[in-house]
Structure P
Amino acid sequence: MNIFAAINLDTYMNFNLTQMPERNPKPRTSGITMVMDKGLSIEDAKNFMSVSHPYVDIVKLGFGTSYVTPNLKEKLEVYKSYNIPIYFGGTLFEAFLVRNQIDDYIAVCKDYGISHMEVSDGSITIPHAEKCGYIEKLTKHGTVLSEVGSKDAAHIIPPYKWIELMRAELNAGSTYVIAEAREAGNVGIYRGSGEVREGLVQEILTQIPEEQIIWEAPQKAQQLYFLELIGCNVNLGNIAPTEMIALEAMRIGLRGDTFSLYLDK
C-alpha cells in the first residue's frame, strides 16, 4: 500500500529534454525525499510548499521542535493541504517514552492528525526487543518509520549489527528504516568529517532492500554518493527545505555533479 500523496510530477517539467532518468511518480514508495523542518514559520512553510511540493514526499518536524512551535495545528494544515505526510522527530518520541508517557504520545499524534510516527533510540537506550514492541504498538495507530543508529559519535555499531537491527524493525512493522546521521550528517553512517562509511553502507545493502531504507543525507556530497551508488530513485532524508529543488535537479542529472550520469556514452 502506498503511503504518499498523488500528484502528477510530469506537470512540473517546464520543457522537454531527452536522455532523462525515470523518476518514480508520486505517490511513490521509493525515490522519496524526506525534508527536515527545523522551525519554519507558517509563511515559510507556505512558500516552501508552493515551489517544492511536487518533490517532497514527507516532512519531519525535527527533534522536539513541534513542542515549542507556535500555531502548530495551523502550520500542519499547510502541509496537509498539499497531501504531504508529516511526522514528529524521533527525539520527541523518546522524550515521551523516557517520561513513561507513551500513551500520551499516541494521543498527541491523534489530536494533531499525525498518522506517521518515528520510533528511535538515538538519545536514550532502549532494549531492542522493547523498541520493536513499540514499533508493533504504533503500527496499530499509523505508519511507522524507525531509526537505526546512535547520535553519539563515539558509539560505533558494526555492520552486522546494523543489519540485524534493521531487519528486526522491518519485521516488527516499520515501513522504512532510517539510517541515522543527525541533521548535520556527522554520525551514524558518516564519519565525523561527514565522509560516508562506504563499507558499512554497502554491507547493509547486501541484506536490506534499498527501497526500505531512508538514508539521512543533509550534505550535498552525501546525496551525490547515494545517487551514484543507487540511482535517482534512492530514498534520502534530512534534506533542508532550501535544498529541495537543487536536490531534485541533481537527482535527474541537471546539476554539474551528476550531469553525465544519464547521458548516452
Structure Q
Amino acid sequence: MVERNCREVKVREVRFLGTWDEPSDFVELTVENPGWESYKPGQFAMLRAKHWGLELPWGRPFSISRVDAESVTFFIQVVGRGTTRLARLRPEDVVIIWGPLGNGFSAPTKTPTLLLAGGMGIAPFRGYIENHPSPEFLHLLFAHRPSLDHYPFLAMSEKVRAEAIQERSSDDLPDIIARIEASMDEHADGLVLACGPTPFLRTVQAHALKKSIRAEISLEKTMACGVGACLGCVCKDGQGKHVQVCARGPVFAAADVQI
C-alpha cells in the first residue's frame, strides 16, 4: 500500500500565517498534486522531505486541508523537529508523500451539519467546506487560542455560516463548552463533525452520547507508517478492542471509539 500511494512531489509554497508583529508557528505547506483523482475530507497523508537523513526516518502525519487539480495543501503547526524542517522547505524542494490515507467525514446532502473545530482541528474542514454539495447547510464553530490571523478561518467563513470563540484563559472554558453543547443541541436532528485536541473531542463525544446526537470525531495520534503496519497509533473501539487509528480512522462515529 505504501509503495502504491507513495510519490515524490515538489514544494509549491510555504506560507506562514499570522501578522507582522506576532511571530507565527502556523504554516500552510502546498505541494504538487501527486496524481490524486479524489480524496475524502477528513483523510490524511504522510509527509517526509526527501533530503532527511536517518536522524528523522519516519514521515509525519497531517490532515489534508484542501486539494485542487494542481496542488495539495496542509495546515501545520511547528512543534518539533519534523515540523520545523518542513516549515523550512522552499519551492522546488522534494517531498515524499503517501496518501490519501484513512477514512473521511460523512457529507450528506441537505443535512444541517455542525463543524466543530478546536485549534489545529480546523485543517480538514477547509476542504470539507469547499467540496460539500450543500455548503448552505453547514455551520462552523471554531474554538482557538492564538488570534484568528493564524488560521485559514477567513477563507472558510466567506463560504459558510461561521463563528469563532477565543480561549484567552482557563476562565473562558465553561463558556466555550456551553456554546459547543448548545450548538450541538441545535443540530440534534442533523450531523456533528469534530476535530481538535483530545479534551475538546471528549467534550463533544460525551454530549453526543448523552443526547443521542449523530456525531463523528477525528482522532489525532502519533503515527509512523500511516497504513496500519507499525501499530503505533492503536486505540480502543467501542467494544474495548484495539484498532489502528490510521487504518480504521482517523474519523470514527462517536460511539465507536474510546478517547
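Quick note: the coordinates plus some simple rules give every number you see, no bench work behind them. The structure presented is a predicted model; accordingly, all values stated were derived computationally and were not measured. Cβ atoms are built from the backbone, for glycine too; each structure is taken alone.
Numerical summary
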| quantity | calculated |
| --- | --- |
| Structure from which 43, 31, 30 was derived, Cα extents along the principal axes in Å, for residues 61-188 alone, options P, Q | P |
| Highest-scoring label, criterion being FRET efficiency 1/(1 + (r/R0)^6) of positions 85 and 205 (r between Cβ atoms, R0 = 41 Å, to 0.05), among P, Q | P |
| If helix-only ellipticity at 222 nm (-39500 (n - 2.57) for each DSSP H run of 4 or more, over all residues; to 500) is computed and equals -10500, the structure in P, Q | P |
| Source structure (of P, Q) for Rg and Dmax of the Cα atoms in Å, computed value 17.8, 51 | Q |
| Comparison of P, Q by mean count of other Cβ atoms within 10 Å over residues 117-124 - largest value held by | Q |
